[in-house]
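Take a look at the structures listed below.
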Structure 1
Amino acid sequence: MQMKDVISEVEFIDIFADNLRDIMKDAKIGQRELAEEAHLTRETINRYLNKKTMPSLRALINICYVLNCDLYDILPACNMIK
């Protein structure tokens, strides 16, 4: 990986939150429904969307399952891995 490909934790959280919001909008699913189906709280989803924290791997997998998307769709650095 070249230096220009490295992103900070803040950039990572920003991109993740934006991707999550876009995918939720496309899927026409709200915070409450996503939280319930992913076995999380609405407050947890809210923290992700407000760029306060990143989900655990288990939460990520559950979110992707509920939203019918891949980790590549929601995580910013996955497309950098070759």
Structure 2
Amino acid sequence: MRLDKFLKVSRIIKRRTVAKDFAESERVMINGRTAKPSSEVKKGDIIIIQVGERKTTVEVLDIKENVKAAEAKNLYRTIE
């Protein structure tokens, strides 16, 4: 699944366009590498998102095309 779509489906970022903007401005990394919006996300990947001075690190637990809001947290685990 594309990075921008995963961030939106998992509700880490609320809108796909915002997720795309984050990745294009090099504020998202997958497994230690700067990621593009089209980067492929797989189970077990570590995603780091930088918002200002704060970094959020999550591990991808599952990939699903559509999930309900209540189930979105089951797609990832927050590490930091």
Structure 3
Amino acid sequence: MSIIGTIFIGLIVGLVARLLHPGKDGLGLIMTALLGIAGAMVATYGGQMIGIYQAGQPAGFVGAVVGAFVILFIVARLKK
């Protein structure tokens, strides 16, 4: 997947991770989108690098959601 595609998926993933994350964390839409992009980048390229999945597989989307959720969780805990 291209970097532009990963960024687009990251925007969607950020919103999905925000819906899955319980409670109010005080992050705006832009910060959520940036965290989603970061999670998508880390999960997509990290997962491909260690051989968990190949480019274009649906597991990449799931991995990106998990990565964004983890980053969102960490940022929410650091803000407290």
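Taken together, the values in this text are just the output of simple stated rules run on the coordinates, not laboratory data. Computed from a predicted model, the values in this text were never measured in an experiment.
One of 1, 2, 3 was used to compute helix-only ellipticity at 222 nm (-39500 (n - 2.57) for each DSSP H run of 4 or more, over all residues; to 500), and the result was -17500. Which label is that?
1
Can you tell which of 1, 2, 3 yields 34, 18, 14 when Cα extents along the principal axes in Å, for residues 11-50 alone is derived from it?
So the calculation was done on 3.
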